[in-house]
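Structures given as structure tokens follow.
Each reported figure results from applying straightforward, stated rules to the coordinates on display, with no laboratory input. Quick caveat, the model's predicted, so the values are computed rather than measured. Cβ atoms are built from the backbone, for glycine too; each structure is taken alone.
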Structure P
Amino acid sequence: MLAEITGQTSEQWMTDDNLTVGKFRRQIEEKYPLLKDKKFKIAVNKQIADDFILVPHQSELALLPPFAGG
């Protein structure tokens, strides 16, 4: 679902050294406005992260759609 909205399965993201997960979320929603209406989590280096977490340089970030439980 998220890849369909963005048209991307991966993307290089250039930013400053003070990037938090929340700041990245705002940047990605600005670039892809249709994401604003979607619920998704963000993982940093394969760990789900809260918006206040600082993103280390050259990290891998992943947008994760809601999980179905059961």
Structure Q
Amino acid sequence: MAKVMLREDAGVIYFYIAKKDMEETIQKIEFNSEEKWGGEVVLSNGEIWWIQPNPKKLPKEEVCKKLND
């Protein structure tokens, strides 16, 4: 599990982990509506993470879980 900062700029959603100084973009997301946003996400580096589905309110800090190594 990691604390992640999620922000949106010009329609692109950025996924930033300060501890690793890693910033990637979200390429694919399981749930992508204003009411239910999150689930499995695929990052630009190929990693797959889980974001607890909630209403979409960006920017925000979220605790996320990495699903692949």
A value of 1.3 was derived for distance in nm of label points 7 Å out along Cα→Cβ at positions 17 and 41; which structure in P, Q was it taken from? Q
Out of P, Q, which one gives -6000 for helix-only ellipticity at 222 nm (-39500 (n - 2.57) for each DSSP H run of 4 or more, over all residues; to 500) as computed from the coordinates? P
When P, Q are compared on relative contact order in percent (Cα under 8 Å, 6 or more apart), the highest value belongs to P
Looking just at percent of Cα pairs over 19 Å apart, which of the labels P, Q belongs to the structure with the highest value? P
When mean count of other Cβ atoms within 10 Å over residues 1-8 is calculated, the result is 14.6; to which of the structures P, Q does this value belong? Q
